[in-house]
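Take a look at these structures.
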Structure 1
Amino acid sequence: MKYKIKNLLTRIGMILLVAWTVVSLVTLLIEIIPGKPSTAILGENATPEQIRAFERKHGLDKPAFFISFSKEKGVVWNGFDNRYFAYLSGVVRGDLGKSFRTDRPVIEMILERYPNTIKLALAAMLVAVTIAIPLGVLAGTNKGSWIDSFASLFALIGISLPSFVTGPFLVYIFAVKLNWFAPTGSSNPEDIVLPAITLGSALSAILTRMVRSSVIEELNEDYVRTARAKGLSERTVIYKHVLKNGLIPVVTILGLQLGVLLAGAIITEKIFGWQGLGTLLLDEGISKLDYRLIQGCVLVISITYILVNTLTDMLYRWLDPRIRLS
């Protein structure tokens, strides 16, 4: 019981530390980006009065951090009346602020798009697992054969092709030429197919190599020879014993790759017009220098990544009870 409580507190502390680090780094980075949100949103023709009113409304007239530097005064202590502390205080209360452009709560805008991004990431993982596990098992159990060579070639091609190449290619074939799917959109159930394949194909290439290596390694273990000696069928040996033990490193990759999927989905969402966090971050956040929206999107993606890795650790113990988290 003490171990479980200690582990739980450690995980909570990790999430809080990551959230604080992300908030701090993103705030620092957007403060040094050239340009002003007032100019980006109001336009070049905005009057000085409009700009001052805009900055006063959104707290942009305050100093960025606790300290600032100037040639005349040197290092200046600004106290707690600064943008960083104000935003951090809001995050602690669950308030991510309001969008500079739409004046809507950022958390509301994120919750509208968040399900679509998670749906796309899960669909991409499903595509990757569906391809990688059978192909990796076939390659591992037929080491050195043409099947193994084909799997290696598939993995090499999948890793080499980025999503901004695969995506337009799939649109050209299946949307333009065959007219099976709409080229862009996220309103219909079938709209997820092409972006999911775009993201999942690259991940499946990585997983195929991982499954292959795991299967080859596990086939040399003593328990495999024992299972065969007991008269178990080769199918039972592979899929009930070898694959279960070999899935542990695969689960590791899946947990880590979810963060890559969430980040890679930004490009894929843009290509296919998928209304997720990626298009929200690019079209309404970065392009308009909407600081609050940028901070909110990055924070949500980061916390999601940490939560998924926590679930991955829990899955380790289910796959192999000998593993103890520390």
Structure 2
Amino acid sequence: MLGEILATIFNLQTLNAAIRLSTPIALAAMGGTFSERAGIINIGLEGMLLTGAFAGALGSYLSDSAVVGLLFAVVAGALIAVVHSVFTVEFRANHVVAGVGINIFAAGMTTWLMQVIWGSKGTTPAVARLEVITIPLLSDIPVVGPVLGVQSPFVYLMLALIVAGWVLLFKTPLGLRIRMTGENPEAADTLGINVRAIKHFSVILGGVLCGIGGAYLSIGSLGRFSNGMSAGRGFMGLAANIFGQWNPFGGLGASMLFSYADAIQIRLQGLEIALPHNIIQMLPYALTILILAGGMVRSRPPAALGNSYRSGAASG
């Protein structure tokens, strides 16, 4: 039995599944990275993912095109991020309370709209989705090919966005402004940086990334939307962002760790083992809590994270 469990854990199928499962988590983590590098705590990643998933399914349903669904998801993620941004930047609301409000709003809104549009509280009808693509030559390489050569377009998009996000954050003047805003908004303001605009931009960019991550769940994976389908991935993204030291590549690595645990629990459920399935399903969530609460990561957040700042006056 032990050998069967190890063979299930350490194989290419599990790794392949982990890469797919990491896509929404990594995108949410990078969304949190941009938001929090600018000083805005983003607990609302879960609600942004859920909204993106719903909008992706709705756009695909209305147009019979998954590409249109992806555009719907991007716009929806941006719009709900605008709400979070306005409350935290303009009204200087408590960031955590605003984020929790976003999550509650997204859960209620998607459930209500499902009933209005489809007359269902559980699952929508099947919609068009982006099919898996095969990359010539790469797919023929042993070991690497089955993992990276045959994947959802969302996986390749996620990897490209991770690289672009890292370059933007650490290799461009805009990225320097974002990081400076999160570390010392007073100094940034003194240098002529529009702190409010940087904060709005960063939170909205995070919402766009979450919209894409949510779209993967509905039109990149299942081809339908189901109630609450984000299933805690936004919170995993938040944890991955912290574990990854507010770095897109670090967030990707942490997301892979969490998603690998998720892939393991899915495959273990197909084995005849003595543990109840509910216990096995807890594995990725337990790992997330263990890493954060157990002191397995020592991280230094941006110095002004969670503080409200208005030009000419700062308040904590």
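Computed from the coordinates by the stated procedures, all read-outs in this text should not be read as laboratory data. Nothing here was measured: the structure is a model prediction, and the numbers come from that model. Cβ atoms are built from the backbone, for glycine too; each structure is taken alone.
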Out of 1, 2, choose the structure whose coordinates give mean count of other Cβ atoms within 10 Å over residues 19-26 equal to 27.8 when calculated.
-> 2
Label whose coordinates, when Rg and Dmax of the Cα atoms in Å is calculated, return 24.7, 85 (choices 1, 2) = 1
Read-out relative contact order in percent (Cα under 8 Å, 6 or more apart), computed value 23, structure in 1, 2 = 1
The value 1.24 for Rg/Rh (Cα atoms, Kirkwood Rh), for residues 67-186 alone, derived from one of 1, 2, belongs to structure 1
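Given 3.2 as the derived value for distance in nm of label points 7 Å out along Cα→Cβ at positions 43 and 299, which of the supplied structures 1, 2 does it correspond to?
1
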